[in-house]
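Taken together, the values in this text are just the output of simple stated rules run on the coordinates, not laboratory data. Here the structure is a predicted model, which is why all the values come from computation and not from measurement.
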Structure P
């Protein structure tokens, strides 16, 4: 086991399932984008519900959904969307962003989706400082990190396949 993998598993695994290292592929994500202050981040589920009204977005790849997080002063810009092959022909209200190919620490989230903030707190305030690793700086227009909602995620129950992908300096 590499020292990076050992560091990744050590700090987070004390209270949660161990993260894994993964080389993510480049992706283009299309969806709805909104700004949320720390006081109104509870409105993010409404943005996901609005996205459902679009039905199938043209050129969708797979069935996973993504929540892209861009740190902003006093909050986040959040894009809820799907992977697409291109943006030609997408509806005007839809926004897009690119996710680069790079190394990520991938954190499983097994609790209800409403508890995702707890997992993020552990990642940023416990795991990252103890891991000895650094977050890769976000490139302009690219997310600081993202959430991946896999095929087994059920938006009606709030449970299923959820992961947090944090870019790591290699």
Structure Q
């Protein structure tokens, strides 16, 4: 890889500007040289400096080509799984269910257990994460039980009359079979 330190080009500045000295040579040729006092020495225009610019530009084009090829490969892979997008969403992004649990018994008894239907999974190795919605009091613990490939049961153990729970279901290898 080329040296990426930028070369800061400077103009050759003389006073007075754009003046030249012309010298007649013995062979009937003339030598023309810039005249005036040098105020700022300009950057030398040389093959080394110009080749540095060419090399950096070439490397940038190569890197851009590799990145474009990588992007095309990712797009092809996404196109392959387009038909399985719904399963992919359930597997990776997950399914969201909001469940309203109700307890009609007096403490210490509780009949809040409820069955929740989900998208069919290949196995029961899925995860159910949950959030209690609002700020109910005396919820107790939340339990997920009786998992099957298309349902699970959820309940709470406290004395609250009602609890709303948002469930996030991921996994279960539904896209891999």
**Message:** Of the structures labelled P, Q, one was used to calculate helix-only ellipticity at 222 nm (-39500 (n - 2.57) for each DSSP H run of 4 or more, over all residues; to 500), giving -7500. Name it.
**Reply:** Q
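Tell me which structure, out of P, Q, gives 21 once relative contact order in percent (Cα under 8 Å, 6 or more apart) is calculated. List each step's numbers first, then the result.
On the way: P: 29; Q: 21.
Label of the originating structure: Q.
The value -0.93, -0.95 for log10 I(q)/I(0) by the Debye sum over Cα atoms at q = 0.30, 0.31 Å⁻¹, for residues 36-75 alone was derived from one model only; which of P, Q is it? It would help to have the intermediate numbers written out before the result.
Values: P: -1.11, -1.14; Q: -0.93, -0.95.
Here the read-out was taken from Q.
A value of 13.8 was computed for Kirkwood radius over Cα pairs in Å, for residues 20-107 alone; which of P, Q is the source structure? Mind showing how you got there, number by number?
Working: P: 13.8; Q: 22.0.
So the calculation was done on P.
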**Identity of the structure behind 16.5 (criterion: Kirkwood radius over Cα pairs in Å, calculated), options P, Q** = P
